[in-house]
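The next part holds the structures, each set out as structure tokens.
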Structure I
Amino acid sequence: MDKDEFLIHIEIADKTYGLRIDRKDEKLARDAAKQIKLKYEHARRKYSKSVDDRDLLAMVAFRLSKENLILEEKNDTTPFIEKIQQMTGLLEAYLENK
């Protein structure tokens with residue numbers, strides 16, 4: 001075991017899990033577990049108690065994955081990089097002709 005790793009316990013869908021994580025990631029891990037718990041509780045209220053935990057967790061996983069993809073798309077810097085490269089090329093061409 002790495003000296004910076006330690007065991008934390010998080011609860012998801014009324015079940016406790018032990019996770020070994022880096023100390024620097026503790027807040028992130030606890031915040032992630034809290035986010036899952038909140039979305040799980042929201043889904044439980046929305047779909048009533050008749051829906052099984054596995055289905056609720058699948059809905060939570062889907063929602064979190066969708067949110068993650070939206071954030072990745074928002075943070076895609078490819079168009080900016082391409083525009084900067086284009087402008088750099090134009091600037092270099094201009095300076096060569098000077």
Structure II
Amino acid sequence: MMPSVKRLLFFLLLILASCALKPPVQEMSDARSAIKMAHALPGQQGRADAYLKSAESALDEAADAIRNEHYDRARRKALEAKRKAQQAARIKQSRQSAPE
């Protein structure tokens with residue numbers, strides 16, 4: 001009887017732990033904002049465009065992971081999207097301030 005009680009407790013703890021995990025709402029919002037800001041910056045796309053496309057792809061993957069309740073992967077992908085969008089913004093800004 002004891003092994004079945006332990007097994008039941010284990011599954012209850014597992015269920016409770018999975019309920020405690022939350023989708024990365026803030027990270028998704030931050031990534032969307034970074035992408036929007038990078039798109040709004042003036043300047044030629046070039047390399048920045050590649051980073052933006054990669055950022056958008058990572059954000060799509062994060063959204064898919066959330067739909068599948070893989071919140072850790074979603075968080076990682078959202079952070080990746082934000083980093084790539086920020087890199088695109090840096091590229092655009094550096095080209096904008098460079099002398100011609």
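Structure values in brief
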quantity	calculated
Origin of the value 17, where relative contact order in percent (Cα under 8 Å, 6 or more apart) was derived from one of I, II	I
For mean count of other Cβ atoms within 10 Å over residues 59-66 computed as 18.6, the structure of I, II it came from	II
At a computed 2.1 (distance in nm of label points 7 Å out along Cα→Cβ at positions 11 and 35), which of I, II	I
Structure responsible for -29000, with helix-only ellipticity at 222 nm (-39500 (n - 2.57) for each DSSP H run of 4 or more, over all residues; to 500) calculated and labels I, II on offer	II
Parent structure of the calculated result 1.59, given that Cα Rg over 2.2 N^0.38 Å is the read-out and I, II the choices	II
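Read-outs throughout are calculated quantities, based only on the coordinates presented, and are distinct from any laboratory measurement. Quick caveat: nothing in here was measured; it's all calculated off a predicted structure. Cβ atoms are built from the backbone, for glycine too; each structure is taken alone.
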